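Student: Some structures are shown below for you to check.
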Structure P
């Protein structure tokens, strides 16, 4: 199921994709919660994020991940229609 929204193709609702050609944001997702549909761009292009937790991960990266979650916790809780939710899920 491919969805086209504002000239951009998505694999489906709530399925994030990389946007390497976008000047500022690294990812986009067509978020859907109930009947509300919203295009959300998130993540800084070229930023070095912690990614998914890895075995043997350095303390520095653990602290970096924890800082992001603490700093954006309130916005992450807002749900699928917030960029912080998707950044947390995909990049952190």
Structure Q
């Protein structure tokens, strides 16, 4: 069963805000971790734990990277499926009189 473009847009629009949060957390904590490593007196263990997917009692370290990757692949697949089939707009031919 092929998904129609309306359904693909709905899936993309619904999942994008949900999947964006873990990706933003991963990017921010990874960047902050690299900056924190420049200061040797800074305790950055908690930062890398958040980056890996351990948020206090909730420990998702085993599945967090896979879920992040799967979510990114779903967003890329649905985004490409909406973008690729678009036909370029053609300008009407200008006839000289």
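Bear in mind these aren't lab numbers, they're just calculated from the coordinates by the rules spelled out. None of the values given here were measured: they were computed from a predicted structure. Cβ atoms are built from the backbone, for glycine too; each structure is taken alone.
Student: From P, Q, which structure was mean projected area of the Cα convex hull in nm² = 6.9 calculated on?
Tutor: It must be structure P, since only it matches.
Student: To which of P, Q does the computed value -9000 (helix-only ellipticity at 222 nm (-39500 (n - 2.57) for each DSSP H run of 4 or more, over all residues; to 500)) belong?
Tutor: It traces back to P.
Student: For relative contact order in percent (Cα under 8 Å, 6 or more apart), which structure out of P, Q has the highest calculated value?
Tutor: Q
Student: Sticking with this structure for a sec: Can you spot which of P, Q the value 2.8 was calculated from, given it is distance in nm of label points 7 Å out along Cα→Cβ at positions 14 and 30?
Tutor: The structure behind it is Q.
Student: Using FRET efficiency 1/(1 + (r/R0)^6) of positions 38 and 70 (r between Cβ atoms, R0 = 35 Å, to 0.05) for the comparison, can you identify which of P, Q gives the largest number?
Tutor: Top value of FRET efficiency 1/(1 + (r/R0)^6) of positions 38 and 70 (r between Cβ atoms, R0 = 35 Å, to 0.05) goes to structure P.
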